[in-house]
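Nothing in this text is a laboratory measurement; each read-out follows from the coordinates by a stated rule. Fair warning: this is a prediction, and the values are worked out from it, not measured in the lab.
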Structure I
């Protein structure tokens, strides 16, 4: 890393430090820098950090060396969180904010955000609403976050960039965790909300550019890193819940259409779910409950005592039987056999064979860190949705240029339901109360319901695992309970 090069006359004690992080964003960085220099707030410093760019970024950055409030740092591929900590150490401001080189600010952004922090010393960070723009800077959406005066479940973090943080709070937390190369906002958020108050500013104050090279398009990396963050924080601050998995299977004896013993990718569909559960480090035991002795015999022969098999009375396996009663029965038989009581139960169906052990561990981590009653697997629903009101189809969420976070839709996926034992027995429900969520990758979310789905599953079962998936994916896991 080259030494700092502050220009003569830079302010000794600015109110706000903005730092721009750049790696090969020469096409966008000038607009980002200019948006900072055009702020209506004067009391700021700007640190530009180039992380080993090989394009024309350096030429553009050097054009700002004479600016009195600009400091330039060149380094070689240190990664985002290392860069964040370099900026933290170099900063002089009371407040600090990162701006990515492909995004840019509204001219009032620094004045508005620092003003809120100045007036409310109990706040540790603030973050605004924002515009989504395309590669050319055309606004495609306005994203409105929740009204944080009404928020009680803090599981939707602020952006990593364009969030203004009280520097003293960030230093108290030890800065950014350099064990993670992305998802700095998520990691900081999970740690931050334990100690400090946070607030949204209900004004769009920055422009978030979406383009083909955005890191946020690499969903596999993002979700994998989120899981690691959750795991680390739950290890340090979790409740130590004792969780067991219950896999309810009717089997062919009750349902001739059952696919649990059909082979997918060379092994029975049921095995995908059992192996996902056995690979989850947060699960104390894995329980199979079935009335089908053929299914039970297969599991006993393949897994032995690793999977606890409970013979379920056929009266609890009818199509009109609620799964909650099956799960409660399984827990009662399990504990009557001398096993320690479970604090929570993770119900897994076998129609989602590509669900991973990591998904299961993350669901438990979410329950512990955010104190939820239940947790489900989800995917954000981005399509236009309609309901029929008896007269016409009406849009539930449409494509107009406004996205309200409180109206965002999520589709349940992965056929995993985590529920606290107390809530299950009190309400006889496996989903409800304060519901948390874990986002699944598109393949992990896949569910087999039709013959066409089966053909797709066969293709997916033989698909080579990417480098990201290979690093962290356990073999995984049909609503054939």
Structure II
């Protein structure tokens, strides 16, 4: 239009995203007659059209044009329809002939004419437009290399995944024009979904050429063709390992039968006596984002015997402790592999018997939720178990009736005299009455502990060396809900 010196004024609000063609209308009323059609008429029938010659109308959208007659405008619009129809046909031709994905992106670039890339859910790049200087994007060189290396730039992924104003776009079904926190400018982007699973995204960079709202509809048309392409090439672009898919289906069904156990052991060479651990991992934003796929791929490359997959917007890892050096060895490797600034995770107790897989998944999920509540980066069931027991036992209405009376005596003394005899006795019992170990745990000199224990023995009525009495005292600390520091 600018080339023909056509002046425009638009009122765009509630028109149709996809138009079927143009119609030359004799009156403005006909603009409501056919859904999806672009109606063209003289602008003088509209109060706002005094200084214009022609109006395009679709629903409540209007575009006023000066310097062109309605018939000329119809011809120009038809040429545009022909251009975009030919473009869409050329895209579908790539699908029909199963041309490389790069060819499909290059044909899309003929319309968008900006730097573009298609990035998988694991954030490695499937295809990228060529011929652009690396300065177009802070990560452009890494994006180009990712096509061959399949290695994402974790810092870039983290920047966009954790930005509170950007992260929601990974859930959207329709294209957006948004500001990218890593690119530092506006991008036109869309997600591609297969069976309600996000498999990739398409990103076009502004690169000095501002987007307009109509670009989202063009991107939507491209994304629908891309969806067809990926659906026809699932083995390349939407794969999930057989074992990971098997574990996901077990969680969906909520049961693990002996037949399931045999199938897993056959696929993994795991044995009946092996011990396992389950991890549940999620982003600190608690939302679906590409950073999940990046970490999943990272964990899958670790030389650990197990399976890692995404389920319900979380990463789930089941790892074989017997084959990997035991509980502490696996835990240390996972601590090193999971970035503490972006993720939070919970780990189950170790367990044997794959038929217990689902119950220990629930245990790991319970620990993860406790870590989130406590604002921790990670938590294991070994670390959380005492708190869970104290919370659950303490919630029983009759529990206080069974508490050892000496603990009430010590708690009252601590309250009145600002002492810490409750904590001292608890640590003393945990250490089996060993003064040296107890003093080290409390950070006391051994003689100071001996003096403190002598004062405790003056307050309590029952002998601290009696085995049955010690059992009741330790259990009573749990019944008090962990209230050993008061």
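Quick look at the numbers
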read-out	value
Rg/Rh (Cα atoms, Kirkwood Rh) - structure with the largest value, from I, II	II
Read-out helix-only ellipticity at 222 nm (-39500 (n - 2.57) for each DSSP H run of 4 or more, over all residues; to 500), computed value -14000, structure in I, II	II
Given 1.23 for Cα Rg over 2.2 N^0.38 Å, for residues 132-387 alone, calculated: source structure among I, II	I
